[in-house]
Structure I
Amino acid sequence: MKVLKFGGSSLANGEGIKAVTGIVAEAARDDRVAVVLSAMKGVTDRLISLARKAEEGSDGLKDEMEAIRAQHFDAVRSLLGPADQASALMPLAIMCNELEEVLHGVELIRECSARTMDLVMSFGERLSCSLAVSYMCARGIAAVLVDAREIVRTDERFGSAAVDFPKSYTLIREKLEGLTGVAVIPGFVGATAKGVTTTLGRNGSDYTASIIGAGLDAKVIEIWTDVDGVLSADPRIVPDAFVIPALSSEEAMELSYFGAKVIHPYTMVPAVERNIPILIKNSLNPAAPGTLIAAAETIKRDGALPITGIASIEGISLVNIEGGGMMGIPGFAARIFAALAREGINIIMISQASSEHTICLVFRTAEGERALATLNRELAPELHSRRIERFELMQELLIVSVIGENMHGTPGMAGRLFSALGRAGINILVIAQGSSERNISFVIEAKNHALALRTIHAEFLSGRRK
C-alpha cells in the first residue's frame with residue numbers, strides 16, 4: 001500500500017487535478033493506493049472568510065460563495081465532456097447548497113463557534129475529493145470516495161482535534177483493507193465518536209496521510225507539493241541551496257521546527273512510530289527524485305557534508321534577566337516558566353549561564369512585550385530588593401539553526417561555525433545546543449539574516465550544488 005497526499009498548490013485548477021490523476025494512475029499500476037487530498041488552492045481561506053462575514057453580517061457573502069462554487073464547477077467543465085459533467089456537478093452542487101445553509105444559520109445567530117467553523121472548513125477537502133473522484137472515474141481509474149469522518153476518530157477539541165489512534169487505526173483497516181480501487185480521502189477532517197465534524201489543525205492533510213499510512217502499515221507515504229524536496233537552505237536567500245536527497249526523521253523535525261519547508265513535526269509522528277518512510281515530491285515536476293525522510297540508520301549519507309541543512313525563524317525577541325540574587329535559589333526558574341505559561345506565552349529557546357547570574361529567554365516578537373510585562377509583575381519583589389538587577393528586551397532578531405546527523409561526535413563543529421560567522425562580522429547573542437549534537441541554534445540581529453545563511457552554506461555545503 002502507498003499513501004499519496006496532494007496539497008492545495010497541486011489542486012489549484014483543472015490542469016492541476018489532471019496532473020494529480022496522472023501521478024495516481026502511475027502509482028496504481030504497481031501498488032494499492034490511497035490518496036489524501038487538501039482543498040483546492042485558496043478555498044480554505046475563502047471558507048474562513050465566508051464564516052467570518054456571515055458572523056458579522058458583512059456584505060459580499062454571496063459573491064464569496066459564488067467564487068467557491070465557480071472554482072469547482074469551472075474545473076469540472078475544463079476536465080470533463082458534456083456527457084460526464086452532470087454526474088460530477090451534482091454532488092458539488094449539493095455540498096455547496098449545504099454550505100450555504102450552514103452559513104445562513106451563522107448569519108441568523110451572528111455567531112460562528114469553533115465547532116461550526118470546523119464544519120465550514122471541512123467543505124474544502126470534501127469538495128476537492130468529490131471532484132477528483134469524478135475525474136478519475138471518467139479516466140478509467142476505479143476511484144472510491146471515503147469520508148475521513150468515518151475513519152479518523154478525534155476528541156472534541158475543535159480547531160485542532162486530538163486523534164484517538166487505536167480507534168482510528170481499527171476503523172481505517174476495517175474500511176480500507178478490503179477496498180478495491182483507489183481510496184480518495186479528504187485530508188484535515190475527522191469526527192468525534194458522536195459523528196461531529198472536527199479538523200486536525202495546521203498541516204492537517206499531511207497528518208491525515210500519516211495516520212492513514214500508519215493504520216495500513218503502508219510501505220511509503222508520499223507528500224506531493226510544489227517544490228522538488230527539502231532544501232538545504234531558503235533558496236530566496238541562498239542561491240546555491242540544493243535539494244537534500246535524504247533526511248532522518250529527527251533532522252526533518254528539527255528543520256521543520258526552525259522554519260524549513262518540510263511537513264509539520266507532529267504530522268510525522270504516526271509514520272515515524274511505524275517506521276514508514278516519507279517521500280517529499282513535486283507534483284509539478286514528478287521526475288525529480290524528491291527527499292526521503294526515514295529512520296537514521298537507513299539513510300545513506302554523503303560523508304563529505306558535515307551538516308545537512310540550515311533553517312531560521314524570523315520575528316524574534318529576547319529577554320535577559322540579570323541579577324546575583326538568582327544564584328543558588330531553588331525554584332527560581334520554575335517561577336519564571338510558570339508565570340509565562342499562565343499567560344500562554346511560548347518560550348522558543350532558553351540559555352542560562354552556569355553562574356546563574358543571567359537567564360536568557362527567546363520568544364516570538366508578538367509575545368516579547370507581554371513576556372516582559374509578565375516578568376515585571378511576577379518578579380516585582382525581587383526587582384524592588386535588587387535581587388534582580390534588570391530586565392533587558394531586545395527585538396528585531398532571528399534564530400538560525402544548523403542541523404545534521406553528521407555533526408554528532410565531530411570535534412570542532414561549533415568552533416568552525418562561529419569562526420566563520422566571526423570572520424563575516426556577525427555577532428552572536430545567544431547559543432543553544434542539544435545533547436544529541438544534531439542542532440546548534442543561535443540568535444543574531446535580523447539585519448544579518450542573509451549574510452549568516454550564505455556564510456554557513458558556503459562554509460559547510462559549498463562542495464554540493466543543485
Structure II
Amino acid sequence: MKQSLKTQWFGNIRGDILSGILVAIALIPEAIAFSIIAGVDPMVGLYASFSIAVIIAFVGGRPGMISAATGAMALLMVPLVRDHGLEYLLAATILTGVIQLLFGVFKVAKVMKFIPRAVMIGFVNALAILIFMAQVPHFIGINTMTYVFVAITLAIIYIVPRFFKAIPAPLIALVVLTVVAIYSGFELRTVGDLGTISQTLPSFLLPDVPFNLETLSIIFPYSLALAIVGLLESLLTANIVDDMTDTTSDKNKEARGQGIANFVTGFFGGMAGCAMIGQSVINVKSGGRGRLSALVAGTFLMFLIIVLGNVVVQIPMPVLVGIMIMVSIGTFDWASFTYLKKAPKTDSIVMVATVAIVVYTHDLSIGVLAGVLLSAIFFVSKISKIKVEKRLLDATQYRVEGQLFFASVEDFLEKFDFDIEREKVIIDFTDAHIWDDSGVGAVDRVVLKFRENANEVEVTGLDAGSQKLVDQLAIFKSSNAKLPTH
C-alpha cells in the first residue's frame with residue numbers, strides 16, 4: 001500500500017541513514033566509471049549522482065529507490081560527447097528532463113503493463129550478470145591480496161548479519177577493510193585509480209551552445225533515446241523495489257520526478273541519469289525504505305567528495321567489488337531455473353532471449369524491447385489459429401471459431417469451398433471475433449466470392465464489436481459490390 005508522506009520520510013530514520021551512507025560510498029566508483037564510459041570528466045558523473053539522488057528524494061514516486069548516473073545512459077552519450085562535446089551533453093540532459101516530464105504528465109507509465117513477466121525476469125537476471133561482469137576487471141588477474149579482500153568482504157557481508165544487525169554488514173566491511181588497507185600498505189587498487197576527484201561544489205551554469213534549431217536537431221535524437229531508456233530502466237527498477245518491499249508506488253509521478261531531476265541536473269554540470277537497480281538493491285537490503293535514504297545518499301556523496309575526498313580515494317576497490325558481487329547475487333532471480341522448467345516454452349524462450357540480448361549488447365533497453373516484441377510475436381502466433389467447420393444442413397453452414405485479424409486471414413480464407421453454385425451459405429461468427437480491417441476484408445472476399453456463383457450468403461452471429469467494424473468497413477453489404485482486388 002502507498003505510504004503517507006510522514007512515513008516515507010521519517011518512518012525508518014536509522015535504517016535510511018545507514019543505508020544511504022553505504023549507497024553514497026558505493027556510488028562514487030560507479031559514477032566515475034560511467035563518466036569515463038561517456039567520455040567526460042569524473043566530476044560530471046559525481047555531480048549528476050548528487051543532484052539526481054537529492055532531487056528524486058523529493059519528487060520521485062518510489063520511496064527507497066536510488067537514482068543517479070548510470071551505465072545504460074552513459075553508453076548512449078558516447079557519440080554526442082565525441083562529436084560535439086560536453087556542453088551539448090548538458091543541453092541534451094536538460095531536454096531529456098523535459099521529455100520525461102511530458103511522458104509523466106501524459107501517463108506513459110501505463111505501457112509498463114505491456115511488459116510480460118518473462119521479460120521482467122530476464123531483465124533482472126541480465127542486470128545481475130552485467131553487474132558481476134562489470135566487477136571482473138577490478139579483481140581478476142590483479143594480485144592475490146585483491147582476491148583475499150574480495151573474499152573477506154563477502155564473508156563479512158554474509159556472516160556478520162547472523163550475529164549483529166544494528167549496522168549494515170557492507171558498511172562494516174567497507175570501513176574496517178579501508179582502515180586495514182590504509183595502515184597495512186597492501187598493494188591494492190583504490191577509488192583514486194579510476195579518476196581525479198575535485199573537492200568543489202557544483203555551480204549553476206547555462207550550457208554554452210547556440211540556442212537554435214540546429215542545436216535542437218543535434219541533441220533531440222539523443223535526448224529522446226535517453227528519456228526512453230531512462231524511464232524504462234527506472235520503471236522496471238520501481239517494480240522490482242515494489243516487490244522487494246511489498247509496497248506500491250506512483251509510476252507516473254516517478255516519470256515526472258526523473259524528468260525534473262534530469263532537467264535541473266543539466267544546469268549544474270551533470271549528465272542524465274535514472275534509477276539504479278544495483279544501488280537500489282543495496283539500499284533495500286541494507287534497511288533503506290524511505291525517501292530519506294536517497295537524500296542521505298546524495299548529500300553524503302557530496303560530503304565525501306568535499307570533506308573526505310582524500311580518504312575516499314583510498315577506499316580499496318576489492319571491497320566495493322565484494323559489495324557489488326553481493327548485489328549481483330541478490331539481484332539474480334535464482335527461482336528462474338525452476339521457471340524455465342515449469343513455464344510455457346515460449347515464455348522460457350523470451351526470458352533467455354532477453355538475458356542473452358542484454359548481456360551481448362550491454363543495453364537493457366534493446367533486450368527489453370526485443371523481449372516484448374518476441375512475446376508479442378508468440379502471442380499473435382498463439383491466438384491466430386482459427387477454425388472453420390463446414391456443416392451441410394438446410395444450407396451450407398460454416399461455423400467460425402477464433403480470432404479473425406491480420407495474422408489469421410490466410411488460414412481463414414483456405415477453409416472455404418467456393419465451387420458450390422446457387423445455394424444458401426451461412427457463415428456463423430457466434431464463436432469468433434473480428435478485430436481489424438484485415439479481418440473485415442477477409443469476410444468481404446469470402447462473401448463476394450460465393451456471390452460470384454449466384455449463392456445467397458448470410459453472415460450471422462456477429463458480436464457488437466465485430467458488427468460495428470463490419471458496418472464501418474465491409475463492402476459486401478452493398479448490392480453492387482465487387483470482389484476487392486487486394
Structure III
Amino acid sequence: MNRLAVVLAAAAFAGCSAGHAAGVMPAERGAARVAGQVSVALPLRRAGLEGNLGVYWATAAEWDDVRHGRHVIGTLIRMMARTVPLRAVDPAAAPVPFDLDVPPGEVVVFAVLDRSHDFLRTVLEEGGAGNLRGATAEPVRAEPGRTARIDLVLADEVRPRAGEERCAGPRLRLERVHAPQVAGSSGNAIDRRLCVALPASYTAAPDRRYPVIYVLPGLFSTDASGPFFEVGRALDALAPTGAEAIVVGVDTSTRWGSTYFERSPAGGDFESFLARDVVARVDGRYRTVPEASRRALLGHSTGGFNAVSMGLRHPDVFQVVVASAPDGLDLERWLLTPGGERLRPEFLGLMRVEEAFGSPGQMASYAADWSPDTEGGLRWPARLDTGEVVPAVWARWRRASPLALLADPAIREAARARLSRHVYLAASPSDESLLFEPAHRFSEALTAAGIAHTFASDDEGHFDDARRVREMVAFALSALGDGAPR
C-alpha cells in the first residue's frame with residue numbers, strides 16, 4: 001500500500017473492536033467500557049443501507065501517532081487483532097448499539113458500514129464506493145451512563161472518482177496485454193495494464209537499446225503506482241551520467257487484492273503472464289536488450305516479496321532482484337509464534353477481518369494463490385477462533401516462502417549461478433510490519449548457499465524514502481551493466 005493513502009486513511013481506521021461475537025477473543029482486555037450507537041446521518045437516512053458494520057477505536061496516543069504519520073502501519077496491524085464485525089445491519093433503519101472494551105482514558109471511536117465487500121480498501125481510501133463511514137465528534141471516555149454517538153456519511157474519498165489516467169505524459173506509454181489465463185475462478189480482469197516509462201534519450205538515440213526494470217507494486221496497487229514513479233524520478237536524476245533504463249510498471253491487482261505470481265485455480269496464472277507475456281510485449285515493442293541479464297525485478301513490500309519469489313523461480317528470465325521491505329521472506333518466522341504452533345495475533349486479526357467482511361486483503365491474497373478450496377473459496381492456514389495452525393494448509397503456504405524455495409537444490413543452484421551479486425535486499429529494524437527479521441534470515445540463507453548479495457539495513461519505517469529508492473536504482477543499473485549503450 002502507499003504512504004499517502006495510509007496517512008490520509010488515518011481518520012477512517014486506527015483499529016477495530018466491536019461488541020462481543022461468539023468465537024472471537026479480544027486481543028486487548030481493558031478495565032473500561034464504551035457504549036454507544038451508530039446511525040446514518042441525514043440526508044442519507046433511508047431504508048436499504050444494510051451492510052456489515054465495523055466499529056473501532058484508537059487511544060489518544062495511537063490517534064496522535066496516526067494523525068502525524070508515525071507508526072501508522074504498526075498501529076493498523078495491532079488494531080486488526082481487536083476487530084469484531086457486526087453482520088447484516090442497517091443503521092439507517094434503527095441505530096446499531098455497540099459495546100467496546102477499551103483501555104482507561106480517552107478514545108476515538110470509528111465505524112465503517114461495508115456494503116460492497118471492500119472493507120479494508122475503504123479503510124485505506126483505495127476503494128469501497130458506496131460504503132459509509134463516521135467517527136465520534138471528539139474523544140470519549142468510558143463513564144457510566146455516557147453514550148458515544150457515530151453518524152455515518154458517504155465520504156468523498158470512497159465515492160467513485162472521475163478516472164484520471166496516471167500513465168500519461170511525454171515519455172509514458174500505456175500498454176494493455178490480453179491474458180485470459182489470469183482470470184481464475186475469482187474472475188480477475190484479463191486485460192492487464194503496463195505503464196512503460198521511456199528513458200530521456202530514447203527518442204534522440206534511435207540506435208540505442210536499453211535494459212529494463214520491471215516494478216512490482218504493493219498491495220492493491222496497479223501499474224502506475226507510487227514506487228513506479230519514484231523509480232522513474234531516481235532514474236531521471238542519474239540520466240546525465242548516461243545510465244538509463246526502460247521502466248515498466250506491472251498491474252498486480254486481483255479480486256482478492258494482489259497476485260503473488262502463482263498458477264492458482266482461484267487466483268489465476270500470473271506466473272506465465274509476467275515471465276512470458278509481459279516480457280514478450282515489452283521486448284517486442286521497445287528497444288530493449290532481450291537478455292535475462294539485462295532485466296531487473298524491483299519492488300517494495302508485497303512487490304519486494306514478488307521480486308524475490310519470481311527471481312528465484314525464473315532466473316532464466318530475470319537476473320537482477322531488488323527488494324525493499326519485502327513481505328516475510330521467511331513466512332514461518334514472520335507469521336507464526338515461536339514454536340510454530342499458532343498464528344501471531346496481528347495476522348490472526350487480519351485473517352478474521354478479511355474472512356468476516358469477505359473483502360480483498362493481504363491474507364486473502366495469499367490464500368487465493370496458495371490455498372484456494374475446490375469451490376472457489378479460501379482455506380486459512382490457522383483456525384480463526386484459536387489461531388492454531390492447520391498443518392495441511394500451512395504446508396502449502398510454507399512452500400511459497402522464498403526461504404523454502406531456496407531450500408530446493410535446483411532453485412539454489414540456479415540462483416548461485418545466475419543471481420550472485422545481483423540481489424539487493426533493503427530492510428529496517430524499525431519496520432512496523434515486523435519484516436526486518438524475516439529479510440535478515442533470508443539474507444543469511446543466501447550467504448549460506450554461496451549466493452553473493454547486498455543486504456542494506458537502515459532506520460526507516462515500512463515506507464521507503466527517496467534515499468533508499470536512489471540506492472536501489474543505482475544497484476539495479478550497476479547489476480544491469482550501468483545502462484550503458486548496447
Calculated from one of I, II, III, semi-axes √(5λ) of the Cα gyration tensor in Å, for residues 92-291 alone reads 35, 24, 16, and the structure in question is II
Name the one structure among I, II, III that helix-only ellipticity at 222 nm (-39500 (n - 2.57) for each DSSP H run of 4 or more, over all residues; to 500) of -13500 was derived from.
I
Thinking only about Cα Rg over 2.2 N^0.38 Å, which of I, II, III has the largest value?
II
One of I, II, III was used to compute volume of the Cα convex hull per residue in Å³, for residues 228-403 alone, and the answer was 127. Which one was it?
III
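None of the figures in this text is laboratory data; all of them are computed from the coordinates on show. These numbers come from a predicted model, not from an experiment.
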